[in-house]
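Values in this text are rule-based calculations from the coordinates and carry no lab data. Bear in mind the structure is a predicted one, so any value in this text is a computation, not a measurement. Cβ atoms are built from the backbone, for glycine too; each structure is taken alone.
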Structure I
Amino acid sequence: MKRRFLLQLTAAAAFALAPLGQGNAAENEVVIGVLYPLTGPVAQVGIDAVAAVKTAVEIVNEDVALNVPMGPGKGLTNLGGAKVRVVVIDHGGKPDVGQAEAERLITQEKVHALFGAYYSSVTATASQVAERYQIPYLNAESTSPKLTKRGFKWFFRTTPHDGEFTQVMFDFMADFQKEKGVKLGTVGIFHEDSLWGTDSGKAMEALAGSGGYKVVNNIAYKKTTTSLTAEVQRLKAAAPDVLLPSSYTADAMLFMRTAKELDYNPKLLVAQNAGYTDPTFLKTLGADAEGAITRSPFNSDLAKTIPLIDKVNARFKAHSGGRDLSDVPVRAFTGFLALMDAINRAGTTDPEKIRMALSETDIPPEKLIVPWRGIKFGPDGHNVLQRGILMQVQKGKYCTIYPFSLASCDVVYPMPSWKEKAAM
């Protein structure tokens, strides 16, 4: 299957690109290499992320009256109204493909920056290429903490990482016990074995230890597995008070189906995002998804306090075939506009000046569709103003439950049993 997708997103014809390292305010277009999985088990996530990027490109290229970065004004105003064009590739979740395509994007497509790539393992290899060529790379959704601990100069990340998301999960567990008067003493850690899942498992084990929880399971499984029967049997036997899974879409659904077959009923399932926030998970499982809790940087019910969400969603649906915004596309949209804001402030496509502009980014919360305190990068390139939430599947929809100050619903506890779900 072809892995290269070229999206011509400018109103003008393509112009010859300046050599790497050169650029000025008279350039007619800025070219960004975008890497996502458009085939494979999480293809819909990548497709939605690209729709979000297209939405952001539309806002940059046209004069859109929205209070988001690069909203008012047509094109990159500090680059003479230059338009942005993206070259989208499909890495299929394979780190070696991401690495090779990153090099092609830089050396052949002559992109001015790289963006993507959802899988932490792919982001790791692609960003190594960008670092070697000294090309800015902005990541909006990969959450392995290691990505911003490599001493890279050219890598920036807007999303919370797994350590921060995991802290929110454990904060919830502590506050929930105080609020409901329940005791949660044991946890089961359950994760796929790629870079993301492994790092997620380590973060959860560390916080479980410091929080006084006993880890009764710490199970790693192959991300390409077709059976989780033995693993679910171990979880059922240990019966942890809280199950903490880190799974992509296919394995998250496989786990839920296997748990149903074996009548394993966790009382509290608090997931590390990924498969548990993919709209495909909810659509495919239906009532079987009820009660699952997942961390996230976003939920649509936050529109009650962030009116920008509905306005951006209306534009997103025009690019997504009517699908609504969800976790990953929201992060992609937010991160892409942060990159565009930096390039516009740089006033050039010179890589070093873009890198400097990224390091000086300071976007206030009122310009975002996520409940963060803003976007500002620390010395390691990580956004120090991010924030996570928790949401639970209730009546077929995700409902924000934590922080309690942002909650739209009370927590359903214990999680409905398979017998109760069958009656829904």
Structure II
Amino acid sequence: MNTVIVGAQWGDEGKGKIIDILSGKVDCIARYQGGSNAGHTVVVNGKEFIFHLIPSGILHRSAVCCIGNGVTIDPESLIGEIRGLAAARISVVNRLKVSSLAHVIMPYHKVLDKLREGKRTHRIGTTGRGIGPCYADKVNRCGIRMIDLLNPAVFGEKLRDNLREKNEIFRKVYRHPGFRFELIYRQYCEYGRRLKPYICDTSAYLNGAIGQNKSILFEGAQGTFLDIDFGTYPFVTSSSATSGGSCIGTGVAPTKIDKVIGVAKAYTTRVGEGPFPTEFEPAFNDIIRTKGKEFGATTGRPRRCGWFDSVMVKQAIRVNGITSLALTKIDVLAGLPVIKVATAYKYKGKTFKDFPGDYDALCRSVPVYKELKGWSETPVKADSYKKLPVACRDYISYLSDVCSTDISIVSIGSGREDTLFI
């Protein structure tokens, strides 16, 4: 069984935990897009692990983890994660495979990311990790790939060519001194030497595993509404965060995918700029943010919080082909007398039940809410779905009905044990 895990909102839905739990039942986990701007948090036996590049399934010692060609790789960040796992006595030897075709984030990508953001009138809210500029180079056909780091002559030629052009831009447009070839060349050749044992043809490996009837879990970063095509453009990431990205980002054909599980919070969050129709008022935003510990795993930035938006989740279900949902952080809503769910938008006197692509409509829409009764407390150690409060189960049932899809997993806490299967 080959399964794609995808975020159904703006990312930060708790995919890391769901992936970690489901990874115990698969042979391989493959990350297919994004870069070190992602942050997947997993808590095991009270210890917190945060992954930016390595699939969170690496915590299951029998699983093989692949970083696919669709991912942009910051070698320093990747080496740091490998080192951190080693310190926790988790070996990645023979269990971590990195696509030779994945593009490399260079120092000039990170600097350009921040300089461009500083010049914009309407800032995107980028993490400044160089992800967008790296993808831009990929599309512009001047990118450097992991396999290039293994061939010093080829790498040197590509780097000189890039710096010849980019230093002109840095100096004349941004009044930045630019970058020296020698320093970057030596540093990245060393990265290549250290990462050589992991670099391979991951597409061949994954297809070979499928040929042996092994099961694969495809892991995306960010969420549907940060997708470069279907997200709230231009406040999006630079890659295909939807389930379709799992194929182009790993070299595994669509015919090999069996199901898609969407992950959604019991409410909604967003990091950075961009429209957010169901966002709470500032005071209530602070309450839920504190209660839910809503701060970015990568940047530490506070997340914006709002009510569950069924309009956007239904759109995510459609474009991803989601077959069931995993609902996370239901416990954060405990104690609220009333809980709201957006079922439509009103804009210029009209009611919309489909997610609008128009930027002005998203910014000015007024949500139409369905109010449901809250519950006082979510059991800390509930070991079955039936032990949840009746109002909590009614809320979950309503979300399933309004989104027209099954909810198969419910998370009531951060640990592996705080997960209920329906």
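For which of I, II does distance in nm of label points 7 Å out along Cα→Cβ at positions 207 and 295, calculated from the coordinates, equal 0.3?
On the way: I: 0.3; II: 4.6.
Source structure: I.
With helix-only ellipticity at 222 nm (-39500 (n - 2.57) for each DSSP H run of 4 or more, over all residues; to 500) coming out at -10000, pick the structure among I, II it was computed from. Among I, II, the structure yielding -10000 for helix-only ellipticity at 222 nm (-39500 (n - 2.57) for each DSSP H run of 4 or more, over all residues; to 500) is II.
Ranked by Rg/Rh (Cα atoms, Kirkwood Rh), for residues 343-390 alone, which of I, II sits at the highest value? Spell out each step's value before the answer.
Working: I: 1.05; II: 1.28.
Once Rg/Rh (Cα atoms, Kirkwood Rh), for residues 343-390 alone is tallied for I, II, the winner is II.
Compare mean projected area of the Cα convex hull in nm², for residues 95-166 alone across structures I, II and report the one with the greatest value. Show your work: numbers first, answer last.
Values: I: 4.2; II: 5.9.
Max of mean projected area of the Cα convex hull in nm², for residues 95-166 alone: II.
Figure out for me which of the structures I, II the number 1.00 belongs to, where FRET efficiency 1/(1 + (r/R0)^6) of positions 103 and 239 (r between Cβ atoms, R0 = 41 Å, to 0.05) was derived from the coordinates.
On the way: I: 0.25; II: 1.00.
Label of the source structure: II.
Comparing FRET efficiency 1/(1 + (r/R0)^6) of positions 79 and 303 (r between Cβ atoms, R0 = 30 Å, to 0.05) across I, II, which is largest?
Working: I: 0.35; II: 0.60.
Comparing I, II, the top value of FRET efficiency 1/(1 + (r/R0)^6) of positions 79 and 303 (r between Cβ atoms, R0 = 30 Å, to 0.05) belongs to II.
One of I, II was used to compute Rg/Rh (Cα atoms, Kirkwood Rh), for residues 247-358 alone, and the answer was 1.11. Which one was it? Derived from I, not from the others. Ranked by FRET efficiency 1/(1 + (r/R0)^6) of positions 111 and 327 (r between Cβ atoms, R0 = 41 Å, to 0.05), structures I, II are topped by I, which has the highest value.
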